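The next part holds the structures, each set out as structure tokens.
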Structure I
């Protein structure tokens with residue numbers, strides 16, 4: 001069965017109707033709140049992804065973030081990740097488009113890592129909670145780990161394996 005978790009959740013909710021209906025009501029409220037928050041975030045992200053796919057030519061992505069982009073490509077990946085909005089899962093469709101358009105694998109990986117933890121809103125929150133010094137230590141450390149990790153991943157995979165990644169990205173919508 002494809003949706004085991006969904007079916008199990010519905011069964012548990014039905015059982016809880018008889019045990020404690022307030023739990024079921026709260027579950028529906030939480031579900032509604034989560035759906036609402038996703039509806040506010042996801043459509044604009046997918047709109048931007050669509051515009052990126054249509055408006056940014058493959059040649060431009062290859063030039064700015066491709067195999068020969070060097071530090072410029074990683075810097076652009078950092079900017080795109082740090083200035084992003086939305087949950088980490090929203091970075092994956094963007095990463096897919098980047099791969100389709102010829103971005104270097106390490107730059108795409110670095111972009112996803114940056115999106116997940118080094119976004120400006122997260123950094124501002126960290127400063128307010130733990131102070132500037134600790135925030136700087138944490139984020140500079142993560143930045144170095146992400147750079148090393150992205151470069152290491154680029155070296156770890158063979159060119160054939162990376163070609164398979166690119167092929168999967170290109171063929172993703174054709175399935």
Structure II
């Protein structure tokens with residue numbers, strides 16, 4: 001799939017399109033095919049299911065696509081199916097401010113890879129350890145360490161309460 005992280009520099013006036021849920025990339029692709037300059041800043045989301053790690057590009061601004069207002073409005077090349085997925089066309093009150101903000105967002109996304117990593121569980125969740133030396137024990141998530149992909153669990157073992165760090169693939173929600 002094409003990338004829409006590059007900010008077109010020749011756009012004088014931007015419009016913000018509010019799209020149907022999870023249609024941002026499809027709308028952006030249709031607009032680009034109709035020769036409408038488009039900007040859809042994305043980040044990488046990393047999710048782990050059991051032992052598999054899945055990465056996908058998702059929009060930073062869910063439900064929104066930025067495009068050239070003049071190239072979009074009354075453009076017969078924009079397919080009707082694409083227009084159906086656009087709930088609203090928003091026009092900024094201050095074009096210069098929006099252009100500057102989009103430029104700064106494009107600068108950040110071009111120089112840095114934005115990553116959103118989801119660590120399994122949240123504090124207070126009750127989990128069962130399914131792998132490792134503590135297999136079978138039940139614990140409560142006390143804290144998350146997303147960079148190390150660890151959970152800090154409070155477990156009760158031999159009438160004692162202790163905190164242990166466990167890799168997220170070693171636990172399962174109760």
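Bear in mind that the values in this text are calculations on the coordinates, not laboratory data. Here the structure is a predicted model, which means the values were calculated and not measured. Cβ atoms are built from the backbone, for glycine too; each structure is taken alone.
Values as computed for the structure displayed
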quantity: Parent structure of the calculated result -27500, given that helix-only ellipticity at 222 nm (-39500 (n - 2.57) for each DSSP H run of 4 or more, over all residues; to 500) is the read-out and I, II the choices; calculated: I
quantity: Mean count of other Cβ atoms within 10 Å over residues 6-13 from the coordinates reads 14.2; which among I, II; calculated: II
quantity: Among I, II, which structure scores highest (criterion: mean count of other Cβ atoms within 10 Å over residues 126-133); calculated: II
quantity: Which entry (I, II) yields the derived value 12.8 for mean count of other Cβ atoms within 10 Å over residues 38-45; calculated: I
quantity: Identity of the structure behind 22.5, 60 (criterion: Rg and Dmax of the Cα atoms in Å, for residues 78-149 alone, calculated), options I, II; calculated: II
quantity: Which entry (I, II) yields the derived value 49, 31, 17 for Cα extents along the principal axes in Å, for residues 46-109 alone; calculated: II
